[in-house]
Structure P
Amino acid sequence: MIVEKILARQVLDSRGNPTVEAELKTNKGIFTSIVPSGASTGVHEALEMRDGEKAYLGKGVLNAVKHANSEIASAIKGKDFSSQRELDDFLIALDGTENKSKLGANAILGVSMAFTRAMASEKNLELYEYIAELSGNKKFILPVSQLNVLNGGKHAGKEADIQEHMLMPIKFNSYHEAIRAGTETYHTLKKLLKKKFGASATLLGDEGGFVPPMNNVEDRLELMLKAVDEAGYSGKIKIALDSASSEFYKNGVYSIGDKSFSGGELTDFYAELVEKFDIISIEDGMAEDDWESWQTLTSKLGSKIQIVGDDLLVTNVDRIKTALEKKACNSLLLKVNQIGTVTESINAANLAIKNNWSVVVSHRSGETEDSFIADLVVGLGTGQSKFGATARSERIAKYNQLLRIEEKLGDNAIFLQELKRS
């Protein structure tokens with residue numbers, strides 16, 4: 001497939017911050033992608049290039065756009081790429097740095113994702129079908145959703161706080177039944193919050209979750225379980241946490257509210273929450289380089305629940321290999337912009353799956369209307385997604401795309417009812 005033209009531009013994400021949109025033209029048409037952006041980002045992620053100038057309070061991406069429209073565009077225009085890997089390897093070599101700091105991971109990823117769409121069209125495949133072909137996946141699995149319904153931490157403008165409290169509608173026969181149950185529970189939770197705290201408690205955080213005046217994690221979880229019960233789904237909707245603990249870790253100490261914990265003490269705290277609140281997944285329970293505490297957490301809880309590495313792993317094959325050696329977790333959170341190309345994302349997923357880990361395909365807190373990751377999670381067949389609450393159009397775009405995919409697959413659609421743990 002010959003790339004005829006690349007055109008990138010600066011657009012806005014769901015937080016009103018600039019991001020990169022890339023258009024790639026072939027003889028089949030024009031294919032577009034928009035790059036997401038995180039708030040609580042891991043230090044080991046590929047570089048998201050920002051301008052650091054007055055415009056948009058330093059968050060402009062015109063330099064990344066320039067790199068896409070100049071170096072990348074001139075290097076690939078007119079070239080015939082036969083595969084996704086060939087294109088992505090070319091872009092990685094063109095940048096030549098370990099963390100894509102020369103051209104910017106946001107410039108590279110925009111082109112990579114647009115190329116994936118173009119190749120799917122070239123082969124007359126749905127996007128998820130082409131991704132399945134790339135990954136070697138044989139089963140189209142509609143994902144169990146992690147629905148972020150209560151926000152804390154950076155997503156809610158708070159410090160020393162667990163960041164995300166999520167519903168996981170898992171005990172259902174189909175995706176559309178599960179997303180209905182999750183949505184009904186979300187609206188039930190809204191009613192409970194409004195009754196308890198007033199209308200201001202139903203204001204939304206970055207990912208569509210509510211931001212009530214509740215500083216105690218146990219109070220939040222109790223209210224979530226009450227919403228599950230009142231919605232009629234007790235036992236069928238479980239709970240997941242994303243602690244984003246790197247944000248409240250300093251000098252070997254974890255601070256949540258007015259309490260301080262060592263890694264071992266924090267593990268014991270999580271163990272109590274797991275037993276009390278039907279929690280089946282904890283993401284970033286420890287800080288991104290506190291490997292010893294990750295080992296403690298996984299040793300104690302890894303046989304019972306899913307221990308998900310996000311900032312720890314940053315969708316990076318080398319860090320996943322280290323985590324496998326250290327037995328530091330049993331699940332990968334996959335974010336395409338952490339690593340910067342579609343091929344590297346697939347490599348990370350395949351390595352995790354090969355070692356019997358689960359994989360959760362995730363959005364970022366700064367999202368867009370691009371639904372690429374909905375096709376990605378079905379194409380990879382990982383069975384879990386994390387796209388935020390069933391609110392705000394940048395999140396709904398993904399859920400609606402999954403409903404369309406489920407309809408297209410018909411009887412071939414699979415929905416998991418148990419989480420895989422190594």
Structure Q
Amino acid sequence: MLLPLALLCSLPAPISGPDDWCGWRGPHGDGTAPGSPPIEWSEEKNVRWRADLPGAGLSSPIVWGERVFVTTAVPTGKKRAGAVNEVFRQPYELEEQEFVVLAFARADGKELWRKRVNQAFPHEPTHPTNTYATPTPATDGERVYCSFGSNGLYALTPAGEVVWQVDLGDLSNHGHGEGSSPLVYGDSVIVLWAHWGESFLVALDAASGKERWRTPVPQGNNCSTPLVVQAGGEDQLVIAGSQTFGCDPKTGRVLWTFGEAGAGNTSMASPVAIGELVLVPAVDRGDLLALVAMPGGEPAEMLWSRRSSDNIPSLLAWQQKLIFLKGDSGQLTVIDCVSGEAEYGPERLQGVSEAWASPVVAGGRLYVAGRDGRVEVLALTPEVRSLAVNELEDAFDASPAVAGNELFLRGKSHLFCLAEPAK
């Protein structure tokens with residue numbers, strides 16, 4: 001199949017400005033940004049500010065205008081015994097959590113407000129490497145939509161007032177935890193609710209939280225986030241997993257499916273797209289797929305597939321190239337999106353040995369954050385090469401955010417804004 005040039009050049013229209021990062025993987029949902037953050041930094045260089053973060057979370061920061069928002073779960077110290085589950089196979093304790101949203105001033109990192117939206121015991125444990133605040137918030141500038149999964153979905157004003165809250169029930173993921181982030185589409189907030197129970201995709205009115213439509217989806221531990229793609233000038237909502245499918249984002253009507261829902265499958269990484277070409281991450285370290293979304297409800301067509309062993313970090317699409325990390329081991333691969341042939345790698349990075357955060361591209365450079373506090377910056381053209389390995393006294397499992405010429409890193413204990421001094 002030959003793809004028209006327009007297919008590879010088109011991008012969904014962003015819902016925010018070039019200096020914002022409005023949700024998971026940024027305004028296009030593909031991990032790319034037009035800005036140019038610094039290449040080098042250290043404890044003494046190009047750290048505009050750092051802010052202390054309470055509790056624990058893997059959600060990415062989001063940026064809108066002059067504010068930066070982040071979610072976290074803060075243990076209260078109260079504990080109680082839990083039942084034996086299928087993963088841990090031994091008794092465990094549950095610790096009560098405060099579910100908190102914070103806002104910081106973008107200019108200097110001053111904490112503007114801190115809102116506790118819930119305080120509760122989780123109904124089941126999360127994986128030791130996961131947290132109770134893993135979904136990334138989303139915003140349309142009017143409200144900030146924060147998902148704590150089983151502990152509620154909340155809409156807050158930029159000033160920190162709760163507008164509405166919705167309880168969708170309890171996700172049962174056998175102790176692996178939760179992670180799918182809310183997606184803003186027009187005046188709706190769309191949430192994937194997939195687990196080992198009744199699973200669905202749901203659209204809520206952004207202003208009121210009232211449910212607009214609900215579509216059943218296959219059961220399974222699916223922590224990926226839905227993606228909006230354009231096929232023949234029509235918007236489609238794509239959900240990746242052992243069975244990938246597209247639906248009408250206005251009605252929830254399923255337009256096509258690809259593959260079969262598999263028992264026991266776990267999906268963590270999110271898809272990306274270049275126009276109508278949808279790049280679907282591997283499930284359980286299987287095959288990466290390139291699907292062409294067709295208009296009018298026609299079945300999607302597979303362009304190519306290949307063994308990838310991608311796992312936690314999500315894919316990245318940039319200039320007809322697909323960029324991903326093999327497993328979580330810091331091995332980088334760059335693929336031509338049309339042919340599926342590798343242009344680079346897999347090659348082990350020089351400075352990052354283990355990466356769970358999803359990489360981002362800004363200023364034509366690739367930023368890969370590691371679990372040990374190091375971030376490697378690489379040039380992508382005319383060839384892939386390392387530019388710098390930077391280190392801060394923290395650890396990065398949350399995916400970076402880029403807004404304008406600023407890079408935001410959420411560590412285990414701090415939120416960093418990295419930028420060159422104003423000239």
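What to note about this one:
- Test item: FRET efficiency 1/(1 + (r/R0)^6) of positions 196 and 292 (r between Cβ atoms, R0 = 30 Å, to 0.05) calculated as 0.15, pick one of P, Q: P
- Which of P, Q yields 24.9 [mean count of other Cβ atoms within 10 Å over residues 20-27, calculated]: Q
- Among P, Q, structure where P(r) over Cα pairs in 10 Å bins from 0, in percent, for residues 276-363 alone as derived comes to 17, 50, 26, 6, 1: Q
- Source structure (of P, Q) for helix-only ellipticity at 222 nm (-39500 (n - 2.57) for each DSSP H run of 4 or more, over all residues; to 500), computed value 0: Q
- Relative contact order in percent (Cα under 8 Å, 6 or more apart) derived as 21 - corresponding label from P, Q: P
No lab work stands behind these numbers, since they all come straight from the coordinates. Just so we're clear, the structure is a prediction, and the values are computed from it rather than from any experiment. Cβ atoms are built from the backbone, for glycine too; each structure is taken alone.
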